[in-house]
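Below, each structure is written out as structure tokens.
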Structure P
Amino acid sequence: MTEYRPETRAVHVPHPVVEGSRPITVPIYQTSGFTFDDPAVMADGMGRPDGPYVYGRYSNPTVRALEEAVSGLEGGVAAIATGSGMAAINTVLLGLLKPGDHLIAQRALYGGTAGMINELVSRFGVEVSYVPEHDPAALRAAVGPRTKLVYLETIANPMCQVADLPAMCAAARELGLVSVVDNTFATPLLCRPIEHGADVVVHSTTKYLSGHTDVVGGMAVFADDALYRDVWHFAIELGPSPDPFAAWLSLRGMQTLGLRMERHCANTRLLATRLAEHPSVAAVHWPGLPSHPSHEVAAKLLPDFGGLFSFDLTGGRAAGERFMRSVRLALVAPSLGGVETLILHPATTSHRSLTAAELARHGIGEGTVRVAVGIEHPEDLWADFEQALT
């Protein structure tokens, strides 16, 4: 090596080359960009998503590993990782819709998504129609000449309505519309929307995919390569790219997804079933219960019913707030999908941007409590809930 001065040597550090073996885990490529001997190769990489790695906003080996892993789980052809779940949703909506276009969305939506749709309406003149998540006839009736996209959630937040994906996606395809499905709550272990006709699947990888409450991220998975490339070209200009370390944390967390989801679902079944019989509880909203309006659809679509539910106490908002102040093991915190059990009040947190009328349309009451069930021992969780109710 040329004997450069110390200041120069501190900048140009030697790069180790691994030969004859490979690392067990994906390395963290914590670099903003890549260097080239041939400028033409660099130019090629900036023009297509499957070209050489050039710049972190375009691609990164650690991020690409996460994209390929989630795309493989969902049965897609390619994916775009983002810095948050809302970044994934916004990348898809902004990448596919133009001012004056018409969007059809299910009535029960995550608050952040509902808020973004309101922004599209007010800022960009996008029109929106809301339909039940299980009614393809209502979807067909809502279609107009500028309708471009149908937006659904496999399991809705926080009342757990389950979309009839086979029927809704089939109707969308028949009408020439792009169908986008948020599969965060179900994960690819309970549902793979592309198998039911979806064109795009979005995730907040912050939740179950990462699973340890230590990273924020998002993902958009595509069933069609041409659609993926169109949105990718928009995404590199929008700039929602994730940090390589965040992508690495998500890859590490995904390795235990199967074990965690099994426990999430089992614990939720125990809590939801017992709460449904408790005299202080007015209603439990979990699609695994026969009383839930989506139970029949969920039983056909899902092998299990997820790790999240909501419930209403007979005492309304005051009782809900008292319960949240009284838990000792469960944590009052936003988000979901981690190993810890978290509870929150949707009307003032996840769905705080909605009006009273919109909350009522979503079925969210003033006293509704959402529970994201963790993987603790189920009897310890029940003892905590029982004492809080008492």
Structure Q
Amino acid sequence: MNEEETKNVVHIPAEQDDDYSNDDLFNITSWGADLSFRELITMYEEGELLKPELQRKYVWDKTEASRFIDSILLGLPVPSIFLAKEPNDNKLIIDGYQRIMTVYDFVKGIFSTDGKVFKLSNTKRINERWRGKAYIELNDNDQKKIRSTTIHAIIFQQKKPIDNDTSLYQIFERINTSGRTLKPQEIRNCVYQGKFNTLLFTLNSDPIWRKLYGLDTDDPRMEDLEFILRLFALSSEEIKKKESGQISLKKFLNEYMGSKESENEKVLEKRESTFTKVISLANTIWGEQAFHNISQKDGKLINKFHPTIFDSIGIALINAINQKIDVTKISDLPTKRINLLKDEDYKAFTSTRTTNVENIKGRINKASEILFGIKYE
């Protein structure tokens, strides 16, 4: 988000320092393989080589792409790529997407960025033998050189547990060599591709959610997606079963997103229905400031989306829905929400040690009690 956009979302620093490691990493095996660009192009076309959701857009400009093709034609070494082998034998590109797609675009003739014929830049930075030329304008030997050039691939596979790929998340987090540090949800969108991931994108585009979140357009760093995921995860039975202690939110969200349940059609239909009801009710009752906090100075609502207020009020609404309570018939909910935001315990639960189980349950229970007169069940 740019500077103006970040003003609309409260960030909780304590939740950012959430790195973790676990024994799953010891269940990873890796090996090297030299693959020609001919093989990689075929694998990509046949759906065996998958690009991450994160990298749906090609980001290299024409000069960068041309320089890479120039390096191949000159016979210069090509940096290794990293692939993750999935249980169905498909390969997920962890690192190297721009390189692979540059050659793919050049051979196919269309540059992804602008949809125009891909001709190498007509500058002195490109060798004059192929400067300004498209692939079909190269001689046969140069075309063969591009297709037959090999790139070293380091391939990872998680051997066990087969139903838990949290270590793949850690590998992506540690190895990805793109120019920016990836946010946790950006990595999840690379690692946990599937129906739940697609659903998160769908829910994130809901006009009511965009209004409540405070931004018309999707957050490019995917924090809005993470808040939706977080609502589902923190309302799960797994949290209810935990009695105390600190959770790694990053790990908890990884495991939730990667679980078998997250690909079950009925489960996903229920999640979609639940989220839609929650944001619709919140918007009807409190309007676009439904998940905002109040100023400690004057008691007025602050124009910022607040994550822990969202998860607590959101899950309190889920709790009421599950108990078949018609919250629209509860009187004076706007005043009750202000009372909730002024409650000293609630303020502590939403601002300190926010990933502590007692505080997660504490803020949800407070919201349930003060707003709807029910216990968190």
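Derivation of every value follows stated rules applied to the coordinates shown; laboratory data play no part. All figures in this text were calculated on a predicted structure; none of them were measured in a lab. Cβ atoms are built from the backbone, for glycine too; each structure is taken alone.
If FRET efficiency 1/(1 + (r/R0)^6) of positions 101 and 333 (r between Cβ atoms, R0 = 41 Å, to 0.05) computes to 0.65, which of P, Q did it come from? The correct label is P. With helix-only ellipticity at 222 nm (-39500 (n - 2.57) for each DSSP H run of 4 or more, over all residues; to 500) derived from the coordinates and found to be -12000, which of P, Q does the value describe? Structure P accounts for this read-out.
Taking Rg/Rh (Cα atoms, Kirkwood Rh) as the criterion, the top-ranked structure out of P, Q is Q, with the highest value.
Could you tell me which structure in P, Q was used to calculate FRET efficiency 1/(1 + (r/R0)^6) of positions 197 and 253 (r between Cβ atoms, R0 = 25 Å, to 0.05) as 1.00? Source structure: Q. Which of the displayed structures (P, Q) returns the greatest value of FRET efficiency 1/(1 + (r/R0)^6) of positions 93 and 237 (r between Cβ atoms, R0 = 41 Å, to 0.05) on calculation? Looking at the calculated values, the largest one is P.
Comparing percent of Cα pairs over 20 Å apart, for residues 213-356 alone across structures P, Q, the highest value is found for P.
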